[in-house]
Structure 1
Amino acid sequence: MRAEAELVLCSVQSGAQTGSADDRLARLLQNGLDWETVANLATRNGVLPLMYSRLKELVGRRGLPPLPEHLKTLFHVNAVRSQHMTAELLRLLKLLDEQGVNAIPFKGPSLAALIHGDTTMRQFVDLDLFVRRSNLALMVDVLLAAGYQTRFDCRDTVRTSLFNAHENEFISTKSRITLDVHWGITPDSLPFGPSIERLWGRARQTHVNGKPVRTLAPVDQVHVLCLQGCRDGWDKLSSVCGIAGLIKLIADDSEWTLLIEEAKECRTFRMVLLGLCIANHWLNAPLPPAIDKLVNADGTITSLAQRIGLGFFTCGNMRRMAQEWIAQLVVPVAVIETRRDRWRFYFVRFLQPTLRDGEFVQLPRSLFALYYVLRPVRLLVAAASWVVERLRRFAIQRWLSRPTP
């Protein structure tokens, strides 16, 4: 692992405040690092605030040379954006509460506040809210009145059912903040994970910028983050940092028992094991002995965790492109527990129409069946565009790095 990647990883690991971790970071800081690579790796993985605050504290305490000014600039830009988005989240929650709509934020500001007590300690590009399906129509009305817009009206139950939707994206016309509204953990055709009602019943209160806010219980947030990480191919280290931080908040053995039993019931057991394994192996997140034994008993899970961890720090467009393909294809095969569910997953991934297919071509209801034909076409077009863009970036990078005559 390159020194730049090791610095990023070391600065966000659990137990990073120990003397040995301090010594390791101090040695890395004096190794002539490529700070542009450090900034890119930290930003891409969504951990720049955590890394910068840790390194700044160490530099001040040990009298080391100051950090590059552009890292400080990136940190403060993220802090301003985080505070702006947090204020918008609190505004929306107040508006929804006034209209009798119960919504639970997760990830983003609420997770940062729960783990760190500071919403600026995480990078987030959007806001996420859980809402009951029965409140969905009223919530859309509130959001539209609050200046948000969407390309898909999720109040249309026929289209929502066809596109197997469980979430929808709204964008503020004023601030351009993106809000993802979820009324399910996964699509109905992929029945993995706990139900919204179970999560709702265990929700607890935290404080975001001094305001009381309901959010998911730590054990439920671990479950959801593990599930979403497997769905997305574990593309960022920030998700693992979230799991590592939440693990520290789960002190009762009964909560761990609940997580494991519910994961087995929901057919997400291996997904949860993989998330815990990545957090344990790469971030030194401490696990109870019984959970640690489960995590390390499966050689496939530990091998996959090793591969995923290395992928966080893959450099170069072509290597990154290969890693993304591996993540999208290998992870589902490894963690989905039955052959039937794996076939179902791939059917949904490649053939089940989604909201993007509805945006690609808008058909009348009488022709909705054609979306099953159009989806593979759209995926091929999207994949071709994706490959061309990566190749273009690779060519530009090679051209810029060529030696001058």
Structure 2
Amino acid sequence: MSLFNFPFDAIDRTHLEILIENGVPEDTRLDFKRDAYGRSDDEKREFLKDITALANTEGGHLIIGMEEKDGAAHKLVPLTVSEDNEIARLENLIADRVKPRISRIRIKSVAVENGYVLLARVGRSADRPHGFIVNEHHRFYGRASRRVYALDMKQLGGLFMSGRTMRQDAIKFRDERLSAIQVQATPTALDMENQCVFILHIIPIDALNNPTVIDVEKAYEEAGLLLPMGGGGNAKINYNGVCMEGGADRSRYTQLFGSGIIESVRADLPASDEQGSAEKHHLRIAKGIDETFSNYLRALNRLGVFPPFLVMCSLFDTTMDAKTKLTSAGRFNYAGAIDAHNHLFSPVEINEYTDNNAAYMEALRPIFDVLAHGAGQRRSDLYDKNGGWIGASDI
């Protein structure tokens, strides 16, 4: 059982007891500490070492208040100091000492008999390596199985390069897929004539280093969660993984790649101002994402694909001259003018699973705001004044 299969806020005492019942061992992504970290400089450094080692490797969970026996979860040892104060102390240590900042980390208390334990979730970081300062020198650590070790210069260089290339590889994949879509090299034929085409990519950070991570047969069984934006539903297995085709109008599909990447395309957004304006596109796209996004991530969760994810969206107008859309190399040309019908959206990160669809939609607000800008609006009106998701169900 991996704790990454569960939304962080949903993890409770039962999940921790299952670790004990199953004798789950410590590994690269799971670390147990029996006692709270003390306030001495050595114990503070020990905490920072454990946290940065997880962030610099594969991410993972640190459970404070879990005793291990022979390296496996053995019993809960409740903490009794003020939980709010202890969480604040650890969060402040990370904020003050760790550079660069670890953006994908959460700490919470889990109530158990006679006290609580602390659970920290650390996402694999695209900004690694993370270090902390000791006597004016940076210290960097990694994790292998149950062991934390100091990173040498070669390992540090590899982490610097990997953090930089994660986003570059994701952008490269996105650009190659856009080029393929524009020349109709798609898993199912699309009728894109005189349409605006919206493409949603959900790219697990680990996907580009692992070409095959999903069980295609199991993915086919979960195809009901892969309905395209705008509806439809005819699942088929192909060379790339599993594709869910849209309706008879050949306007949409969702492709789940063997790496865990999801590509959802809809080509049913009329390009002419008479048939459909940018404002209508904003609302139709929002409704499509609202109805499908959480199901896409639910499918990935069931297939054992872990966060974080980069969400990358693209919009282009097929009525434009092909020469303005494609370079001589056949790549998508995004260096030219950007307008409401030709845009590559900045990536948005999703750091964990949740059962709350509104939380996903609030994380995706930068995408909806840009769509609203294309319609001449200052911001998307699908959020309240506090940034809460109102929804697009009535559109």
Structure 3
Amino acid sequence: MDLLRFFCGALLAALFSGSLTAAAPTAAARTAPPTFAQREPGGDGVVFDTRFAGARLDECRADAPGEYTVVVRPENRPINDSAWFAFKVSAATARTITVRLQVEGGAMRYLPKISSDGLAWFPLPAEAYARGANAGEGILLLEVGPAPLWIAAQEMVSTERLTAWVRTLERLPYVTRGEFGRTHLGQPLQKLEIGTGAKHYVVVFGRQHPPETTGSLALMRFVETVAGNSDLARSFRREFSVLVVPLINPDGVDRGHWRHNVGGVDTNRDWGRFTQPETRAVGDEVTALAQSARLWLHLDFHSTKTDVFYTQPDTKPAKPAGFTKAWLEALQERLPAYTVKRSSTTTPTLTTSHNWAHATFGIPAITYEIGDDTDRALLQQIAGAAAEEMMKKLLALKAAEQP
């Protein structure tokens, strides 16, 4: 029965991922759907499951009773070293198992997280995790039983969760939701517009890179603050509108990609080139908006190893002048126990979204990076404070422009 259950689970996983389809990938789709290999049947009732959006597990085998090796591989190569993994484990009876997680083509960037429901996540305790013999290996000690245990590189912020968040915000009287463009796999891109009709805009992007869930968490808190009920937020919405595209790469998120879209491209190296349907659609949307409204600021939320704001140097002209320096200094003053780190260069990567936005529209354009391991309560505090200080500075700059 256990063996039958495993084979049925593997078959459904393959059907879900598309790995059993006979058609070859199109020329545009240059990444294969994730695959799930059958484990060596040990007859012990332990099942590894990838039947959910965002899963990533490419190979699984039993090495000895209670010991397993699982392998994850990138969607294509070359690729940024941000190995994503996500799977569930269950067992017919409660037991402790050892899982050796091996990353091919990368390193173990993330400390594994566990969940009993896919919603509430906790870091795997130190006594249950050890680095392996090389940077691409981790050893997990897991307590499993009939109820599935979720394991992932980071807490999962899925397309489904972000869509639910968008649909909740659109219930507010000053928020509208729209769809535009299509991804490689035909998913519509979603946008929110927040405000009361002002033709002065802040543009906010998110989730170009699937594993960067702390960026999504920061974006959500930031946007919720702007859409909130404070006197400051209400004043801001009378003077400014906000365009939010919270999920630029839903295909990659759903397929458990490390970095790329289904076209095998890092979308944050495609701005200005616009070879991909996602960047092309978003670029067209923002460019069209700029024809009928004034853009004041561009923010793109990401994750990396430490918190940092990537900006243009203060010597580079931007309108409104002086915003970035004033904003980050105000944030530092607001959070004296936190170090606001800023990085700017005179030789930037031109095809990132923030450099495209600055070059195209002449506005301050910033990549807002949150660390992989930044305390989640601190993450919320930083994002809320950053939103409030942004609103204060933009309101003051707009007032100063008026005769």
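Numbers at a glance
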read-out: Which of 1, 2, 3 leads on Rg/Rh (Cα atoms, Kirkwood Rh), for residues 82-137 alone, largest value; value: 2
read-out: Rg and Dmax of the Cα atoms in Å derived as 23.0, 70 - corresponding label from 1, 2, 3; value: 2
read-out: Origin of the value 0.05, where FRET efficiency 1/(1 + (r/R0)^6) of positions 146 and 362 (r between Cβ atoms, R0 = 35 Å, to 0.05) was derived from one of 1, 2, 3; value: 3
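Taken together, the values in this text are just the output of simple stated rules run on the coordinates, not laboratory data. Worth saying up front: this structure is predicted, and the values here are computed from it rather than measured. Cβ atoms are built from the backbone, for glycine too; each structure is taken alone.
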